[in-house]
Each structure stands twice: as C-alpha cells, then as structure tokens.
Structure I
Amino acid sequence: MWTRLGCVAALMMCAAVGWTSGIVQAADDPQAEIKGVGEKVVAAFNAGKADELAALFLPQGEWIDENGVVYMGREEIQEILTAYFQKYTGAKMAVTPDSIRPVGPVAIEEGVREITAGKEQGTAQLRYIAVFAKSDVGWQIASVRDFTNDPAPTPHDYLKPLEWLVGDWVNEGADAHVQITYRWSDDGNFLLGDYHVIRDGKEVMNSSQRVAWDPLAGKVRSWMFDSDGGFAESTWTNVENDWVLKSQAVMPDGLTGSATITISKADKDRFTMSGSDRIVGTMWDDDFEVTVVRKLTRASK
C-alpha cells in the first residue's frame, strides 16, 4: 500500500468501538466514552484536520506503522498526519472493529481499517491494535500499532511474471515445425502449455505441460507429458531477465535424462530457448538454441 498510510490506523481504531454491534453501552462502560473519541476521529480524518487527530493522543502517545517505524508524541504524529493529508487530499476511511476489552486501567481495541485516497492510489487495508488510557480529560489514545492485512499471494500471483507466455507461438526449425500455445487454467492457478511437433506436414509428437507454484519449495515448477509416454519435471528460477529450468526426464524406454533449459524473453513477441548440460542415459547430448516467435493473428497483421 502507500507509505505513511498506516498513520490513519491510529485514528480509525478509536472510531471502531462505537460501531461494534451487540455491545451494551452502560453509563460507566469505557466503551461508551471511547465511542465518542472514535466519532471525533472519523470526523477529523475526513475533514483532513491533523491537529485535531493528534490531540486525541496522550501527550506522550505513540503510533507504530506497519513497517515498525515509531512516531512518538503528539507533535511528531501531527507532522506525519499533516504530510499525509497534503499528499492525499480528500482521503476517507472506514473501520471494522473486532473487539474492545477493558484491561485494568486501559482498554484495548482490535480491528481492521480501510483508507481510500483516490482512484489512482486505490484502497489500503491494515489491521490495528489500539490502547486507550484515561486521563484528566477522558479516554485518549496511548498507543496504536498497525499490521499489514493484505491477502496472501495466490498461485496466480506467483505465476504472473510468466504471463507474457500466454498466446500462440511457433518455431520454424530446419527439420520440424513446432507450434506452442500457453493459456491460463480455468481457475487461474496454473499455466497450461501445449507443444505440437510437425514434420512434413504431419504431427509426429505432442506434449502437454502444467506450470505451477510450489509453496513448499518457494519456486515455480512444471510437469510435461509427451505423447510417446515420456515425461519431465522442471524447477524454474528467475535470473535477471531469464528463466532457468533444471529438468529431469524419464524416456519411454526407461532411460533418464537431465538438462538446463534457459528461456530468454527478447521482446513481447519473441523469446529464445536454449538447452545445456544435457545428459541422456550416460551420454552427453549437444547444446541447442532456438528462437520462438508469437504467431500473428489477422488482427495483428
């Protein structure tokens, strides 16, 4: 999200209390007073008034953002809020509280807040823990700590750097024509590849590939199955602008093989694929390099 966005967490957590459903607000219940603080927080934030927001903290209050940076005292908190409102004019916030509980002389509130600062910046979401203490003027914010609340990356997110492969490709070799197609699986969690080798106008081999994110290894992996019964497994590593695949294969006759395959993107419509360290059984095989180009459609011609 945005740097400094966490500053509003200190504010929103107060507001959260009054919106918790099912809480009985007794006259001596601290939640009733904290609710009032929260209403002031929301009003001051939506009006962009940094001084009023900072005044809701104890003089020695603190705010710790999602990166662990500590801002001490009203003056420092007001400074960062002022800078925030200058950068994100018209920012708005919403709070979803989870709980508020008195603990001895203090009260602790936990919840989630969202801040919207315009279409270009989008919406930031953070979890927070706020500690309130009662002073001579009533309940005030003693400490606020923010935590990132972004959803965990999905397998699709981890495969996004390979999205440029999606589409139809072709390699015109000296002895064969290879058609390659990549697409997303219906659930978006895998990249699916199809390879068709054509020689003298006839298909002589086809292969299907599934590319996935392995959360245990923390790497991209793939499995390829050939029409002749062979199969291969590869681990992908991003090295600068290249993808390096360490592959292990089993042939239909039981021989094993291994190779290092490097995929290098030249531009959006062309990449090279090279093979090195190739071993089949006990024999070394020659290195190779081929150029693959995107198959033009009528619209792109």
Structure II
Amino acid sequence: MKTVKIKAYAKVNVTLEIVGQTAEYHVLDSLVASVDLFDSIVLKARKDKLSSITMKGLGSESIPPEDNNALKAAEAFSAAFGVNGADITVYKNIPLGAGLGGSSADASGVLNGMAKLYGVDDRKKIAELADTLGSDTRYMLDGGFARMQGRGGEVTPIESGQTLHFLAICPKDGCSSGACYREYDRLNGEKRGESFTQNAISALKENDMQGLGRYLTNDLFLPATTLCESVKKAYDEALSFSPLGAVMTGSGSCVLAMFETKELCEWAKSRYRGKFRTFVLKTVSQVKEWKNPFVLEE
C-alpha cells in the first residue's frame, strides 16, 4: 500500500497578545514561526474507511486515541473527502505540554499527509477541517512566519528572509491552556495601548533583531507563573544568558531565549546548569524550505 512520510514542525509564539474576548473565546494577536523541531509521521493507505494511530516517544503512548488530534484529523479527512483511512505512526520529538504546538503539528501533518496519500488538492476545505482541530492547526498547514489573529483561524503569512535563533528551556510539567486562560481572566489582565505584535512584525521585516528582542511578549506568562513555578524558573534562567529577549511560548511551559546566532545559542546551552530540557532551535522558512510542504517521500 502507498506510504507517505511527513515532517510536522513545531511552532513558537514570538508574541502572544490577548486583545479581546467573546462569549466563546479569547481574541488573540500573535507573531508565530515554525522551528526545526519536528515530529515524524508515517501514513499507510488502507483499503477501508477506518484509521488507526500508534504513538512512539516522550510518553505519547499514554494519549488515549479518542483524545488524539492526529487520529481525529485522519477520520475527519476521510469523511470529508470520501477517501479511505490510514494507519498512522507518530514519532514524537516535540515535547508534550510545552506550548510548541505538538498536537496541532501532528493534526496538520496528518491532513497534509492524507492529501498527498489520496491526491486531494482542495486547500480551502482542508483549512476548514483544520479549524475544527485546534486553534493553531490552520496556521500549521503551511507554517513559516505568520500573524495569527482571532481564535487562530485568521492567518496572514509574513515574508522574511530572516532566521531567528532560540535556546528553548522546557520544564517537564506542562501548563493547561484552559487553566492559563481562566487564570488570566481571574487576574483581570490589562490591555496595553500599543501593539507589540505589530511592532515585532515591523522589526522582523526591517531585520532589526535588537528591536524584535524588545517586543517579545506573552500575555499568558503571568497566569502561567502562578500555576507553574517552573515557568518563572525557566524564564529567569533564560535571562541569565543576556539574550536579545526571552518569552514563554503558547501557554507554556517552554521559555525561549533569543540570540543573534546559532553559535550563541550553543554557547548558552553548553553553560546551562539547570534541570530542564534544552533545545537549540531556528526558524523554518515556508518559502525556502516548504516548496512541497512536509512530504519526505512516498
């Protein structure tokens, strides 16, 4: 049977601002970027409409199938396009509960993989499916630099030849997104007058890394620190290396220290004496590296 192999890249929130709220969700404005940490996904075509999933690595084996976004993506794709299912194996490298978008990466990777597996090219309908599978999933279908607004479904790609470099410091205890948003509401988060996201995008387009470092921000950082002490510890550790800036990604628990070069990231990693996991990451350009998104081989 036909087999497709996929790279499902993690994302980072360079900024994450909460700019409003509806009865159903918080309204976001975020500069996001794909990074070179990825899960590997193998999809094998089936002769029926059923799909199965096997998770390997990082404790992902304990994720119940009914809660697995990658399996939901395959089932939704099969139903929407009337194609057969797939036997899916996900090799996890993206830490769970870190704010790096691992669940959405796997869901978007499966959608792209199913499209390749069965020759489906309806990107509009695939994007609509992605919206049902998590707030980051539509963006992660294509990735790269983008401005993500609203609930996550409003995605504006940003062209940039710049590569950002991060040392990621990732505590093992993850932060619940729902709990973080509830804590944000409890703390009555203040709205700033200027848009850090717009300022960060302008700095990125102007290749002003010092300026970009000043605008790294995450409105969920304070709520996360009240729920998870390790987030504040990781943030303080990140600042100890005097980076251009530091920021928590997503709802945590991973904190990013941004440096001008990969060599400086490696330097900081070599001197890290804390207890948390560390990764040296760089951004992945949609234009340069994803001419044929995600597909490694058939």
Structure III
Amino acid sequence: MSCSSEKSLQSEPHGDDHIHAVAKSLYILPTDEQERHRLQVQHEVLRNAFGGRIVFAPIELHAGDKVLDSGAGSATWLLDCYNANKDATFRGIDLKTNIYPELDDGQKQHIQLGEGNVLQLPNDWTSDFQLVNQRLLIAALSKENWNTAVEEIFRVLAPGGWVQLVEASHCVAGEATQRHFSMLQDLFVKRGLLLNCVEHIPNVLKSTGFENITTQRLEISLGGGDDEDGMKAKARESFVGVYKGMQIPVVKMGIRTEGEFMELVEDLEREWESNDQSKVIFYAFTAQKPTVSA
C-alpha cells in the first residue's frame, strides 16, 4: 500500500497561523492532533531502530532520579520511559502544550508536563536532573539556539548526569529525494535553521564541557516492500508527514507553489516505497556532565 493511500495522514496541510506562530520560535511544524499522531508513530519507529531501547545513555534510573524531556512534543517518549521507570520523577516542557496527553492520578504523582522553552529552562532546575532527553529539534533551532540549548541542558544536569540527543541527517533514495533536499535547504536557510545540526552537535557538546561523548549512526529503511512488523510503512508515514507539515511555510515564503510542493511530496512517497535502498539517516548522541571532584 502506498503512503499516499494511507488514511492516517491527509494530503492537505494541517495547522494554521495561530498554531505555527509561537513567539520567538523558528519551529516550522504544526502542533495539532495530526501531528500528535505522527509523533506517536515516529516514536515507535525510533524505538524499533534502537532495538526497543528508549534510554540509550549508559545510565540506570533509580527511585528519586529526575528525568527531563526537553521539547517534549506529545510526551510520547516521556510516558514510555515512565512506564519502564515508575519510581523516577519526570518533567516535560514544550513551547506548545496542546498535544500533551491527559495524565491519570497515578501518573500525576511522578510526571509534570508544562510550558517551557528549551533555550531558557527554569533557574531552580540547576543541577537537578540525572537524565535529559531531547530529540528532533532540527526544525526548531538555529546554530546559536543549539549552543544555548546544550548550555541549558548542561546547567540543569546533576554532576555525572547524562544527556541523550537524536537528530535527523538526510534521506538516501533517488532523484525526487535530491529535489526535496534542495527545497529543505532553501527553507532552512530562509528560516535561519541548522539543517546539518548533526555535524555541529558533537562540537558544541565538547565546548560546553561535556565528556564521554558518543555518536551513533542509525539507518531506518523506508522502501522495498513492507516488512512483517510494518515498520517501513510506519517510517514512510511519519517522515512524509514531517514534510507535509512544512507546506504552509514553504508556500508562504515563496520557495515552492502549493502545486509544486504537493507534486514533489507525491514523487517522494512513490520513490521511497519503490526503491528498496531508500532510507533515512539519524544520529544519536550521548554525553555526561563531569562529576564534581570530592
């Protein structure tokens, strides 16, 4: 079944000016119910790529440990991590809170979800967390923003605490994918975003003061027929959904017309499904805040 025939993602753009416009934010994706669903599918795809792991930093969480999901989105990762570590305490922050889930009474004892900015975490969170998770903010941060976000993570981590970051790099397929990447370059330049953030992250982690920095390359297959667990179709659904969510800024900024944009996305879907070599490349980073000497 082709991506264009799947019912869970519509062909028309989702979101509107109010949803897209967050004060002082460069974020180019919507925050609506359709995006909540896409983020849930994306989490499943990424978890599968990590072999079922959601915490890949070398840390074991214990009772009383504090975990921050910075830029939590729909809080799907946070809830999954909570279900595996119910004695820890979790906080999730995001600029927009409208796609957060409703928490039950038991969850509320260990989870706090609220509005917040990854570039300006609360002052009283200094040295408070054992683990910070942040992923897929490529569509939200400039180079300067990345420096600030990593500095804020460093500040709120307890000595010896860990950060784990996941970011997209690029897709490998064919001619339509290359045309789409050219469009992304235009969009990111005009918005001041850092498309090659995976090349910048290790350096900013080091310059901020982190140690024990690791980098892992992940390849997620997109095409060549459906697999038994349906992960290829889910990956296509999620990542094509990212690009469909960019239609409004692409058209408004004059990068492509609506017709050109939709034709390109349709070409992309067909190419990904038919090309058994098509894949998307991700990078995962872990780093540790130094332990204070006795």
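Tell me which of I, II, III gives -5000 when you compute helix-only ellipticity at 222 nm (-39500 (n - 2.57) for each DSSP H run of 4 or more, over all residues; to 500). Going through each structure in turn, the value belongs to I.
Taking Rg/Rh (Cα atoms, Kirkwood Rh), for residues 143-262 alone as the criterion, the top structure among I, II, III is I, with the largest value. Once distance in nm of label points 7 Å out along Cα→Cβ at positions 55 and 247 is computed for every structure in I, II, III, the highest value turns out to be that of I.
No value in this document is a laboratory result; all are computed from the given coordinates. On a predicted model such as this, the values are computed, not experimentally measured, just so you know. Cβ atoms are built from the backbone, for glycine too; each structure is taken alone.
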